[in-house]
Structure 1
Amino acid sequence: MTPSEIPVVILAGGRGTRLMEETTAVPKPMVTIGGKPVLWHIMKTYAAFGFQRFIVCLGYKGDVIKAYFLDLLKYTASLQVNTGTGAAEYLRDHEDAWDIALIETGEHSLTGTRLARIKKFIDTPHFCLTYGDGLSDIALDQELDFHLSHGRMGTVAAVHPPSRFGTLDIDELAAVRSFQEKQPLQHDYINGGYFIFRREFLDRLPTEGNYSLESDPLTQLARDGELCAFRHAGFWQCMDTMRDRETLEQIYDGGQAPWTVKWPTR
């Protein structure tokens, strides 16, 4: 399968309670980095690898996300205006040709329930899934090849968690030999999102109740030997707190944000 055929499901219904300074007015995926919602950044990252179909699972303040994509050109494209005639035209030289389904999955639904509720919109043998708050420079083409090669039901991006604290190397006399500021914890792996599943995984999801994807569905998938890890040693950062947002903003403002490296230049 090619990326353009594979839908990308994005879980975008959360409240973001640790980002309340921002999320009282907008849902967490609409908090901006460099003036654009983190949701848009995630979609641009997938699009850079050829993915064009998106299924966005809405919940808290889903109307804000709908309004943004209805007026996407207003927020992302250049505009040419003739002040004499009043004629206006968006300049579409860099338009992203995305097919986006914005699906209401319940304001209080957990991640597993949201995925179960969009099952009918997935019509392909494989689909991608990620959270609406994590940015990475993961090689999605390589992950897709890996997923198609191992033959198991699911693939998860295994990433190194960023440290919130600097580390000290101290000798026996208490002298500090080295100081490293907030380096990733290279010996640990965590769930970084950026999943790829065979469609049969959806049949494992309960049709009743409100449950998280990370509880029984993924736990049981791993126990059954049907979940493989695609190890990613590069950049990964979630936007879970205001500190995380400030970190991502600083990286983006520096002009070399790792997750934008493969984006088409404008």
Structure 2
Amino acid sequence: MRGTLAYMLTYLGTGLRWYGERPVRPIQRKAWEFQAVVEGEIAPILADGPDTLRRRTLWLFPPSHLHGWTAAPGAAAEVVVFQFLTVPEPLRRLLRSPGDHMRLGIDASRCRRLRDLARAARRYWERPAAGMMLCHEHILLELSVLLFESAQAGAADGGAGGAEAGGMTREDEASKKVNQAMAWFSENMSQNPGMEELASAVNMSTAHLRRLFHHVLKASPKQMLDQMRFQRAEQLMAEPGVKLSAVGEACGFGSPSAFSRAFKAKFGVSPDQWRG
């Protein structure tokens, strides 16, 4: 899905819920559901029955996942719920079947942040304006990065049908290799390594590494590595004391003129004009 519709918030729920008295029956939703309990305890109702009651937890359920919500009788809980038409591809790939879901324990600061995101969304929910899609995109990406990075670090749990036991899956191995390649390139960027050096650093052929980049990131290695170069360049250029020649060298452009040409081709302005 492309364009602004990709970031469309289709449902926003905030405030107190009495799921113990009024449980949400299991249904298959058409959107991706992020639901967090920021005060009190709730539990999803899964195909085999209610899960464990949990405090301060963020869940993600993909479309068509059959689930509902419950809690202890008489106990109120404060929740934050966002439903989106889609999620970024790296997060989507972590949930490989309709029965998968994700769960992440969150601390008090994360709970406050989720409340802030919900308040921002609520303003546009009640009064749509030009910044609405930017707000939705920001919320979706922040939630997606949180869950993706937590899953990569092993902090997020797969739910029913989620993370496989007995070792890493092929998807996990592919993501691990791509992450290793990007980390190695970041550390050696100033040397302007080629694909052969990069592939050798992660012990695979250049052809296989290219396939993994396309498979995991839906982009070529050149696209991703150039993005890393320009991101590093912008970070360094934001520091007034760093000379442009040093920026080009640190990012592996070879010479100031090569850096200036590449930067202008990418952004339409020279590095000097960008700095203003």
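Just so you know, all these numbers are worked out from the coordinates, no wet-lab data involved. Remember, predicted model here, so these are calculated numbers, not experimental data. Cβ atoms are built from the backbone, for glycine too; each structure is taken alone.
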Which structure, out of 1, 2, was relative contact order in percent (Cα under 8 Å, 6 or more apart) calculated from, if the result is 24?
1
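If distance in nm of label points 7 Å out along Cα→Cβ at positions 49 and 225 is computed to be 5.4, which of 1, 2 is the source? Don't jump to the answer; show the numbers that get you there.
Numbers: 1: 2.7; 2: 5.4.
Structure of origin is 2.
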Comparing mean count of other Cβ atoms within 10 Å over residues 129-136 across 1, 2, which is largest?
1
For which of 1, 2 does P(r) over Cα pairs in 5 Å bins from 0, in percent, calculated from the coordinates, equal 1, 5, 11, 13, 13, 13, 13, 10, 8, 6, 4, 2, 1, 0?
2
To test your reading of the models, identify which of 1, 2 gives 3.3 for distance in nm of label points 7 Å out along Cα→Cβ at positions 89 and 121 when calculated.
1
In terms of FRET efficiency 1/(1 + (r/R0)^6) of positions 113 and 193 (r between Cβ atoms, R0 = 35 Å, to 0.05), which of structures 1, 2 is highest?
1
Label whose coordinates, when helix-only ellipticity at 222 nm (-39500 (n - 2.57) for each DSSP H run of 4 or more, over all residues; to 500) is calculated, return -6500 (choices 1, 2)
1
